[in-house]
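Please go over the structures that come below.
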Structure 1
Amino acid sequence: MLTFVTGNKNKLAEVQAILGDVQQLDVEVHEIQELDPHAIIKHKLDEARHHSKAELIVEDTSLYCDGLKGLPGPFIKWFLKLLGPAGLAKLVIGTGNTRATAKSIVGYSSPSGEIEFFEGRITGTIVEPRGPDKFGWDPIFMPEGFCQTFAEMPQDQKNKISMRRQALDKLKTHLRSR
């Protein structure tokens, strides 16, 4: 059975809504600080293999803001911890360039430890916070072509267009083709 390594119940629910029967492995894995999200994911998978030899998946989502020359990127967790969504929005809006790209990379490890990566991305803009503040930077990211932030969208609509959805769809296709 596919096992998602996460302590985040919101991410787990989103993954289960997309992939179906996925179990959770809620273990603390050390997350290295690195500009390369593939290195972060590989490290997470290597650490998780100490706890399970099942088929494992981990996910890392980054937010690249054009006005901040690509920051915060994979450091989004720390920017949110220090600034919160409103502070990050204020910083980005202050640059005059609110374009942003959200990327999710799902790392898959077979029971033998072979690792593969699946990426999804969506472009949009950073806006003043709108909607419930319950899932990271969702209140400040408005996907291109929409007038709602991720936080304002019904969950099923967000799940249809999100970068995580794209990455998980690629993983699903890969798993079916084996």
Structure 2
Amino acid sequence: MNVNKKGFTIIEIILIFIVVTTILMSVFIIYPKIQMTQRLKTASGSLSLIKNAIDINNSVSSNLTWLTTENIIKMKVLPPSMIRDNKIINPWGGEIEVSTLLHQYFLIEYSHVPVSDCVKFISSVSSVNDNVYQVRGSRWNIKIDKNNNTDLYNEFCTYSLNLDNGGETISFAFSDFDGEQ
């Protein structure tokens, strides 16, 4: 007697469900985290490259009149893929601008930083760059300390990057030019 059974067994259906669930999890949960990590790594890396170029040039000349976004671009310290139309483009599609403030500080400014990435961005920058003086937002500035106060960073990002408050840009202010504070 030859019985030809067609169809799936319950075990095969469960295995298919597990495989589909795993694929969906990786698409909707894991992939966005990988993207965020890559954006943060790129943003922190670009800040470090710019900061190092500024430190090197300030050791030669303490006159900050040269410090502009245009001159950072001319120094070719950033990957060419980040330069578009004579602007430095950050991983969120906004711009990175470099400027001075009162000839005492220099600012590295990132626009279009989403609130979801902001806290981790500030934490990564403050842990890598010992001499970040403060982070400036639309209406609020906070001093950076070694403790990486994520509650303060979260409050800052939620308030400062709130578009209703006119914010979408954060600036890292550096008060020293030779690595000492």
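Bear in mind these aren't lab numbers, they're just calculated from the coordinates by the rules spelled out. It should be emphasised that the depicted structure is a prediction, and the values quoted were computed from it without experimental measurement. Cβ atoms are built from the backbone, for glycine too; each structure is taken alone.
Here are some notes:
- Which entry (1, 2) yields the derived value -11000 for helix-only ellipticity at 222 nm (-39500 (n - 2.57) for each DSSP H run of 4 or more, over all residues; to 500): 1
- Structures 1, 2 were shown, and distance in nm of label points 7 Å out along Cα→Cβ at positions 13 and 141 at 6.5 was computed from 2.
- With FRET efficiency 1/(1 + (r/R0)^6) of positions 117 and 133 (r between Cβ atoms, R0 = 25 Å, to 0.05) derived as 0.25, matching label from 1, 2: 1
- Comparison across structures 1, 2 (criterion: FRET efficiency 1/(1 + (r/R0)^6) of positions 21 and 101 (r between Cβ atoms, R0 = 41 Å, to 0.05)) gives the highest value for 1.
- Rg/Rh (Cα atoms, Kirkwood Rh) from the coordinates reads 1.23; which among 1, 2: 2
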